[in-house]
Structure 1
Amino acid sequence: MAQVTISDAQRRVRLGRRHALAAPCRRRDVVDAARAVVVFHATEAPSVHLAVAARTEGVSVADVDRCLYQDRALVKQLAMRRTLFAFPRDLLPAALGSAAPRVGDALRRRIETAVAARGDDPVAWLDHARARVREALAGGQLSTSELRAEVPELDFRVDVGSGRWGQAVQVAPWVLGLLGLEGVVTRADAVGDWRNPRPRWALQAEWLGGSVTPTTADEGYAELVRRWLERFGPGTVDDIVWWLGGTKAAVRAALGQLAAVEVRLEGGSSGWVLPGDEIDEPDLEPWAALLPALDPTTMGWKERGFYLDPVDRPYLFDTNGNAGTTAWWNGRIVGCWVQDPDGVVRVVTRSPLDADAERVLASEAARLTAWLDGTVVTSIYASVQQRSQRLP
C-alpha cells in the first residue's frame, strides 16, 4: 500500500481542531481542555489557567482552581523530562508506571551523591527520610519549609554548579520531588493566588482518596504515546522521544503495540498516526489563539517547522527551546502577546499581517483581557520579543 502523505497545512488544521484552539472547537470544561493536549504544562502555575482560558468558553479562574484543589480532577505531577504537568487524573497510573520512574532514577542518584558527600549512607538516609516525611504528612498538609522543620534531616544544602554559576541549594525539594515521582506525595492545596501559588504537600493516597496503582512501564509508555498521537499526530519518532523524555527504543516499542501507521510528512520525513487517522480533516474557518508561556501546543513537537518560522525562533523561544507567550494565526506562530500595567492584552507580531488576521487577533486580545479582568501575569520565560515591549 502506498504511504499516505500528510501536509503541513493539514497538520495545522488538526492542531487548531484537536487542541481546541479554533473558536468552534473550544471546550466548556477544564478537564476536557486538558485532554485536548493530553496534559498541561505546570512549571509556571499561571500557564495552566491561561491554557484553559485559550481553549474554553465560560470557564473562570475559580473553575480552574476548583478542578485542581477541590474536585482534584487535574493533579500536578512531575513526569516527562522532569517537568511539572497537570494531569487528568485517569492518566496518572500510566505516568507513574513509565515516565516518572525514569526521571526518578536520575533524581535519586543525584540525592544519593549529595548525601554520600556528607559522609552518610545514602540508601539508609533516603529510606529514613521517606519514612519521616510519611509520618509528618499523615493526615495533613505541610509546605516545604514546614517539612524541613518537622524533618530536620531534610534541612541541609548542597553545592551545585561551579564558578559564577555555583550555588548552594536545599536538598528538601529534591527529596519531595523524588517522593512525588514515586507516587508517595503530591502537591495539594496552595497558598497565594493563582499566579504564584506556594504548594503544600500531602500524601498522594490521602489527597486523591486512594492509592494510584502504576501500570507496567510498557503499558504506561504505550498509553502516553497513544494519547500524544491522538492529539498531536502525525509526529516523528524524535518528536515523541522529546515530548516523552524517553528513549527511541521505548517509543518504537509503544508504536508497535499501538499498531501505529507510518505516514510521509511534507519534506519527506516519516511520521506516525494511530490506525485510521490517515485521512485528512476538513478545513477550519480562519482562527487565532493567544497561548501562555510553555503552552503544551507550542511545546508539543521537537520539529516545529510546520508552525514556526525558524527566523522567528530566537525572538520567541529561549536557547533551551522554552517558549514565552505566543500569538497564533491559522496554525502558525506569528508573534507574542504582552500586557500593559492595567492588564490590557496587546498582540505583537513578527511581521505585518493582513486585515482579517489583525482583526481576529485583536478580538482574541480583548477576550483574554476580559478573562484576566485586570490581573497582570509575569513569566520567567518571557521571550526576547516580550522583553522588548517593556513588560511590567
Structure 2
Amino acid sequence: MRIAIIHYWFVQRRGGERVVEALAEMFPQADIYALVVGPGWREGAFRSHKVTSSFLQKIPFSCRFYRKLLPLFPYALEQFELDDYDLVLSSESGPAKGVVTSAATCHICYCHSPMRYLWDLYHHYRSGKGLGVFSRPLFSLTAHYVRMWDLASASRVDYFVANSANVAARIRKHYRREATVIPPPVDLSPCVPSKEIGDHYLVVSPLVDYKRVDLAIAACNRMKRPLRIVGDGEEYRHLRQLAGPAVQFLGYLADKDVRQQYAECRALLFPGEEDFGIVPVEAQSCGRPVIAYGRGGVLETVICDRTDGQFKPESSTGIFFPEQSVEAMVDAMQLFEEAEQRFIPSFIHQHVECFDICRFKSAMWRFVDEKLAEFSGRKSAGSV
C-alpha cells in the first residue's frame, strides 16, 4: 500500500509529533507531509521517510511565525498531490485534515482537537496578549473564513479517531461526526517511581498563556513552596517577573532529564485545560500524584476518589481543583499535603500502563485494518 501521513507542522516535539512518530514506525513505507518542517526533523525521527513541506516553507522565518500564516493554511494543504495513495493518515490539531484525496483513497484523521483558536478557545485567543490593536480584527476576519473551511474539510475525512472522549465530544459538536477514542502513545518503559522525593512541586509545560503556569507560580508564592518549571516559550519574561525566590526555571530538558524531574518531585501541578494531556500521564508513570484543574482530558487520566464525599488518597492518583484561581489551587495543594503520605506510588504507576505506546499501536492497527476493509467494501458496492 502507498501511505501518506499528514501533520500540521514539525517545529517542536509535543504530543502530536509523538503520535506521528509512532505512526511512522508502524508504517515505515509512509511518506510524510507538513506545512512547515523545522531544522533536524528530516534527519532525525523521519530520516528513513520522504518528508515534503508546503510552499510556506519558503517564506522567511516560517518555522518561527507559522501561526501568523493562518489565512494560507487551506490553500497550502490543498496543493499536496495525494491521488496515488491508498491510505492517508492525518494528524489534526491545527490543521491537517484539509488535504484533497481521490475517491479511491481512505482518509483516517487522528484528531488531537478541532483547531482550538477557531473553536473552543477562539475568544481567549482573540482577547489574548499576542494580538495587537491592528492584528485582532484581522485575526477575527480570517478566523471566520478559515472556520467555514475547517467545517467543510471535515467532510473530506472518511473516519475520525479522537485522542480522548473530551475531543470526541468536540468533534461531535463542531463537525457533527462520530469518532473512535484511542489515547495517544506515551513511552512508559523508562519511567519508574523513585525512593528519593524532593520538597518541590513541578510544572512541565510550554510557557504560553492558556497553560496557566501563572496560577502555579502564584500558588507556590503564596504557600512559600519550591517550584521547578520545565519548558520555555513566549510567556517566559512575564512569568519570570511573577516568580518568587523559590521558583526555578529549568528551560527545555532532554527526555531522560524530564523523567528524573517527574520522579523526584513532590507532585505535578497542572493548572491548564488540555485535550488529553500527556504530561500528567508521564508524571503518574513515575509514581507521582497530579494536582490538576478538573476539566478536559485530565478527567480521563487522573483518579480523584471522593467516594461518600471523603477524599481517599490510597485509591487516587491526584487531586482536582474546580476553577482556575489561585485560591482553588492553594486549597487543592493543602489537601494534598495533608494526605501526601497516604498516596501509593506503585498504584499511581500501574494506573497509567494502559497508555503505553504498544497499546496505542495495537489499537491503531485494529482500527486501520477494520476501516480499510469497510472502505474497500463501500467502493466495491459503489462500483456495482
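Using relative contact order in percent (Cα under 8 Å, 6 or more apart) as the calculated read-out, with 13 as its value, let me know the right label among 1, 2.
Numbers: 1: 19; 2: 13.
Here the read-out was taken from 2.
Tell me which structure, out of 1, 2, gives 17.6 once mean count of other Cβ atoms within 10 Å over residues 202-209 is calculated. Checking each candidate, the match is 1. Can you say which of 1, 2 returns 68, 48, 41 when Cα extents along the principal axes in Å is computed? Value 68, 48, 41 for Cα extents along the principal axes in Å corresponds to 2 out of 1, 2.
Readers should treat all values here as calculations from the given coordinates under stated rules, not as data from a laboratory. For clarity, every value in this text was computed on a predicted model and none was experimentally measured. Cβ atoms are built from the backbone, for glycine too; each structure is taken alone.
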